[in-house]
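Peer 1: Following are the structures in question.
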Structure P
């Protein structure tokens, strides 16, 4: 957990509106390692890229556990902070409250959560469903205090 805390602090230190941090999307540990060696400030644990790696649509088809294990593997091979793209949070506020501590324990420095309905429908799909959850529901997803930086 010490590694996770240092990555959280490092990422927060790079969050400056005058000099934005640059994150590189990675779909596996090798691409993350190459991005870190190239000098990127953080690694974006992309849900889209993970789906593409498995040759499935970016539509909440792969499980949270599959994504979590990839984020853990990415963090193990390089030192840049990892930002995990949790898509819609894999469900409601209860799912998010369960997942965020697991991502923190895996060394993830921050998470992002979309305000769309679950299951996700990729915004890249022509005619894709882009329905937003009610404001109160999304507030419930991000209201739980966490040690992670939330880039919601």
Structure Q
């Protein structure tokens, strides 16, 4: 059996359903390691200034968003830290929509949910979604990132 990649709690009004999340696709990307040609020792990359070619220390690097060719907004590390959402295991259902409202272009990566402990609540929710022919619009935080997703039942 596949191993759950994350655990959460679906909130539906006063009701909660503990779930486990599984990836529905397997990452088959090839990842290469960089090695020195002569002795195959691992090598690492450095950040260098374009104008001088000298190494830049990690603490001296700032991220910036370009507004145009001459203007950029420079972000400080504390600005970026403030954007990280607080940790949570809550999956909030914000609304329900008809399946035809969401075309394929809105989907990025599929996941499966399975019951964590209360199997009855989980399958009651799945059956209710199936019977109503609706998709729940959900949002959650996972690994310091906000996500929006579509919760639906497949074949009950």
Structure R
């Protein structure tokens, strides 16, 4: 089957019940998508499917045919970070980093759908992403900074 990931059409042969997370990590070697719980409870595996955040651990790869998939590897580069990635760094929203790819993907989806989220919008949209380190206030501050135009895609 053909799967569009990060703007590139790739040929993959997943099993009928293979998760998108497993396809991304094991077949396409895109390991930025993390798998922690495997049950859609933590959000570490969040990717964008046709622009909407989904848990890749619960999404069957075969159901993604014809829908673009965006992973953390597809939103910025070390030389040209996405504004959300830059904001996470600038606001020290990254501790251990395991949840960060899913947090960033959810934040991008939030800001694409609501350019001026209030704190309630941020809490609601990010509620499916857990952070064991507890950096929620910093994550929210990073999202607010992007929404307020305080972050750009500048490099270091």
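Every number in this text was worked out from the coordinates using simple rules, so none of it is lab data. Because the structure is a prediction, the values reported are computed rather than measured. Cβ atoms are built from the backbone, for glycine too; each structure is taken alone.
Peer 1: As an exercise: helix-only ellipticity at 222 nm (-39500 (n - 2.57) for each DSSP H run of 4 or more, over all residues; to 500), calculated from one structure in P, Q, R, equals -4000. Which structure is it?
Peer 2: Values: P: -13000; Q: -4000; R: -8000.
It was calculated from structure Q.
Peer 1: For the read-out volume of the Cα convex hull per residue in Å³, for residues 8-71 alone, a value of 76 was computed from one structure; give its label from P, Q, R. Kindly include the intermediate steps, with their values, before the conclusion.
Peer 2: On the way: P: 99; Q: 308; R: 76.
Label of the source structure: R.
Peer 1: Looking just at mean projected area of the Cα convex hull in nm², for residues 56-135 alone, which of the labels P, Q, R belongs to the structure with the highest value?
Peer 2: On the way: P: 5.7; Q: 10.1; R: 6.4.
For this comparison of mean projected area of the Cα convex hull in nm², for residues 56-135 alone, the top structure is Q.
Peer 1: A value of 4.2 was computed for distance in nm of label points 7 Å out along Cα→Cβ at positions 80 and 96; which of P, Q, R is the source structure? Walk me through the numbers before you get to the answer.
Peer 2: Working: P: 2.6; Q: 4.2; R: 3.4.
Corresponding structure: Q.
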